[in-house]
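Down below are the structures I want you to see.
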Structure P
Amino acid sequence: MARKKVLKEDLELDELIQSQLELSMKEKEFALIPKRLAQEIKDRETTMPPLLEVEERKQRILHEQIVSRGQIINIQRAQTRSLSLTFLLLAATAALIWWGIRLMQG
């Protein structure tokens, strides 16, 4: 029985040591946080804002996309008109052929 108590005490001691190590590691991590924040703030202050050219490029790309969408819509409209005119031409041709055949039959 004495041996079981020793084992329980050893296990508890090991757990306490482990938790103490974890706490000390977290404490070291938390100690580094203010340094990291200060470095991030310093980096933000020293970083140049985006150049006007970058904004102009973005606007130009957006404009080209909008224009290309408009061009696509115009092309689709032209194709639709061409298709409908083709069907009207075929219908008129068929009507003329039918009229010519009816005239020949008498």
Structure Q
Amino acid sequence: MTWILFRAPAGEQSAQDMYEKRVTGITLDMQTSARELGCTFHRAWYAADGSAFYALAHWASVEGAHTFFERWQIKDEPGEEAIVLAGDVGLVPLGGDEPAS
């Protein structure tokens, strides 16, 4: 399983504009496709100070994520970075999984 954190700084577009593109652009077909390719979590935010757009996604594999973005022709925002996260510790597990021992 892979967590990916996306960050794009505000520039020609505001952080809220990048967020609003997702509000209006995410379709039921895209949601279905993401699930089929192994996405179990995806959320997006914009910084309250307007400095950046953020998204966090949980995929069964990096390959599934790449296939999704290629299939839907989703391009990076200017200056966007995708950070693959390692490790998994926290207070509340995803989806009711048992805590790690």
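A short reminder: the numbers here are calculations on the coordinates, not readings from a lab. Everything numeric in this text was worked out from a predicted model, so none of it was measured. Cβ atoms are built from the backbone, for glycine too; each structure is taken alone.
Observations on the structure shown:
- Read-out P(r) over Cα pairs in 10 Å bins from 0, in percent, computed value 11, 11, 10, 10, 10, 9, 9, 9, 7, 6, 4, 2, 1, structure in P, Q: P
- Highest-scoring entry among P, Q, by distance in nm of label points 7 Å out along Cα→Cβ at positions 48 and 64, is Q.
- For helix-only ellipticity at 222 nm (-39500 (n - 2.57) for each DSSP H run of 4 or more, over all residues; to 500) computed as -8500, the structure of P, Q it came from: Q
- Structures P, Q were compared on FRET efficiency 1/(1 + (r/R0)^6) of positions 8 and 88 (r between Cβ atoms, R0 = 35 Å, to 0.05), and the highest value belongs to Q.
- Which of P, Q yields 4.4 [distance in nm of label points 7 Å out along Cα→Cβ at positions 32 and 56, calculated]: P
- Top of P, Q by mean count of other Cβ atoms within 10 Å over residues 40-47, largest first: Q
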